[in-house]
Structure I
Amino acid sequence: MVSNTGSKIIAKADELGASLAGIASIASLKASPSYDVCGKPPYYEGYGSIEWPKDAKSVLVLALSHEASKPELDWWSHMPGATLGNRQLMNLASNMAQWINQELDINAHLVVYHIEAGGIFLKDSAALAGLGVIGKNNLLITPELGPRVRLRALFLDADLEPTGPTAFNPCEGCDMPCRRACPQEAFRDGSYNLPFCNEQMAKNEVNSVVVENWVNDSPGRVIKYCRACELACPVAR
């Protein structure tokens, strides 16, 4: 049962345009697998210790749908927020923080995106908040939208009741078309291999394209990063 305050926050997130929203505790996030390996090779080597606000007790996770029919939401370019979808999420998070601070007298901190700059593990946070689970494609898979979501978050100084995790298990019995779809065979050893994925991202960067009428009706160069495993997932299609 979600607390009354938590229910109000999630309802407001829905009103402001979030596709999904949930709450996780900082304590559970510090016990997550990603937090445990932070600073260890090959994933977070060189990041050092993680510094989060000392008063943070909960995390509000916000998700925005990124359906295949709107690929432009995910195109990366040299603009504030980098992608159109992330800009929408940043605006949503900012509006949520303002409302929470003013209406609920809870101190809400905007969470930066990058771990090394003080960000959080968004997929772990979303799973702990009950939005979905981390699947065999190494992506967050939600019941409503599959893996086709993007995430941002807020630190809250209130100890709110978590909304997860969930018992959702979409990969059980699945023949994993996500793994077969990978152009770099990043799952060739039976689990996700980041260096192989990075090879594909490097190719995408080399093959950036110019899009007419991009931002402010001006042309812009964008990178269309690979989404093969994400779009191959059959959940919620």
Structure II
Amino acid sequence: MSSLAAHVDGYIPCLTSGEGWRLSRQQWLKMLELTLRYAGDKLVIAGIERSSTQEVLDFALMAQDAGAQAVMFTSPFTPGISQQVIIDHYQTIHDATHLDIFMYNEAALSGNEKTFTTLKAIAQLPRVIGLKDSPSMSRSQDQVDAIRQQGVDYFIGWEMQLAGELESDGNVVSLANLEPLLCRQAAARQQPALSQEIATLNERYLLSASDWYAQVKRELKARGVIDSDRVMTEEAA
């Protein structure tokens, strides 16, 4: 965390790059508690990657009890799930906690994706304050602006969109674990040279690989930032 502190506004432990969906309850809580202990004055958003609404709620309540200020989570892990069920999923967590909520829009883990209409509906919940957006189709600036006009901060979720055409409120990407200053600089739009540098780093660090999180760990270990690059297994969780 000390390698990131000067260049980030907060930390999101236990999200996808942290193999959050593979962590046991005890491992997840320990990771969150350690992050809270060493975060200083930075915002801590607890990443939750669980397959059902009830599981997400259980972990959200644990995060609340542990002292997290907010949670970030995706949809239930159900391919073909209806958009109304996704909306109800967020409504349930919102109404059962006092935490601020960050939406996570993706399809690789959950097997489904939120429509733009669904994102706007969830954004109407009073304590939904942010969106990490990793859409399968490129987002237009008009769509981004519509989300932001509802009081929701928009964070780019794909490295290849950094320093590109979209005006946003920042980014939440795996590359930030390795190049936090660069990612902070890339929050500003229309920087072609920086965009090309990020594309080069994306290839160097293999961040498009299916096990990108393992590549991040290997690089951090090579730099001496962490002692082990061991990854979790489904059986361990």
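Rule-based calculations on the coordinates, nothing more; no lab input. Since the structure is predicted, the reported quantities are computational estimates derived from the model, not experimental observations. Cβ atoms are built from the backbone, for glycine too; each structure is taken alone.
Please state which of the structures I, II yields -8500 when helix-only ellipticity at 222 nm (-39500 (n - 2.57) for each DSSP H run of 4 or more, over all residues; to 500) is computed from it. Value -8500 for helix-only ellipticity at 222 nm (-39500 (n - 2.57) for each DSSP H run of 4 or more, over all residues; to 500) corresponds to I out of I, II. Of the structures labelled I, II, which one yields 2.5 when distance in nm of label points 7 Å out along Cα→Cβ at positions 212 and 228 is computed from its coordinates? Of the structures listed, the value fits II. By the measure relative contact order in percent (Cα under 8 Å, 6 or more apart), tell me the structure among I, II with the highest figure. Structure I comes out on top. Of the structures I, II, report the one carrying the highest value of mean count of other Cβ atoms within 10 Å over residues 20-27. Biggest value here belongs to I. Out of I, II, choose the structure whose coordinates give Rg/Rh (Cα atoms, Kirkwood Rh) equal to 0.93 when calculated. Considering all the candidates, the number was obtained from II.
When mean count of other Cβ atoms within 10 Å over residues 68-75 is computed for each of I, II, the one that comes out at 14.2 is I.
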